[in-house]
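Dropping the structures in below, format is structure tokens.
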Structure I
Amino acid sequence: MRRDIFQAIADPTRRAIIALIALKAMTPNAIAEHFDTTRQAVSKHLRILTECELIRQEQQGREIYYQLEIDKMKEIDKWLEQFRKIWETRFNQLDDLLATIKNEKK
């Protein structure tokens, strides 16, 4: 079953995992050390992130390392960009309004 990337990043643990492996590739055990949960729970989160193609596995000898898929993160950023422009416009309008109010009080 292919999962939606936005459902995947909705979970705070999965967002924390993404933040961890954004810095460097890590093994499942190294990732699990950062959480107060079972190794199986972390494995489930890793599986969901892998299914969404937000992370990928790479075998290095006997170890499996997980690393971030930057292109998928760019897909999320592209979707968010439309809202970023709206927010910036609204903040600029608010700045203008506050400046007008401040000038009127002088």
Structure II
Amino acid sequence: MDIQKVTDSTARAALDAWQKGDGPTFLSFFAPEAQLFDDGHPRDFRRFVAEACGHERFTDIDKVANEGRDIYGPFHTEQWGDFNAYFKFHINDQGKITRLDIGQASD
């Protein structure tokens, strides 16, 4: 998988930590008040990271949009199997991620 396709440096570094299953490093890119929305529904962000990081990952990157902050591609989970997904990073002026939107991407 070519992570260099992700042109936003914060999103790329966070995604790299996610792909490696490194929850503490992944969390270090987020503001303390960061929010998570899963298919538009709020979720407990820290709980999601604790449960999913290291067990879920992109297997490829099909598309990058929104100045390198939105990533789309095939995604593997141990619990739900394989499907197309997205991660959309919202980054503030200080370079911290304040919101992450995740979900199943339509084809």
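Throughout, read-outs are computed from the coordinates displayed, never taken from laboratory work. Because the structure is predicted, anything quoted here is derived from the model rather than measured. Cβ atoms are built from the backbone, for glycine too; each structure is taken alone.
Out of I, II, which has the highest value for percent of Cα pairs over 16 Å apart, for residues 38-77 alone?
II
Given a value of 6.1 for mean projected area of the Cα convex hull in nm², calculated from one of I, II, which structure does it belong to?
Among I, II, the structure yielding 6.1 for mean projected area of the Cα convex hull in nm² is II.
State the single structure among I, II that was used to calculate FRET efficiency 1/(1 + (r/R0)^6) of positions 46 and 86 (r between Cβ atoms, R0 = 30 Å, to 0.05), giving 0.35.
On the way: I: 0.35; II: 0.90.
It was calculated from structure I.
A value of -21500 was derived for helix-only ellipticity at 222 nm (-39500 (n - 2.57) for each DSSP H run of 4 or more, over all residues; to 500); which structure in I, II was it taken from?
The value was obtained from structure I.
Moving to a separate point now. Which of I, II yields 17.8 for mean count of other Cβ atoms within 10 Å over residues 6-13, as computed?
II
Out of I, II, which has the highest value for relative contact order in percent (Cα under 8 Å, 6 or more apart)?
Once relative contact order in percent (Cα under 8 Å, 6 or more apart) is tallied for I, II, the winner is II.
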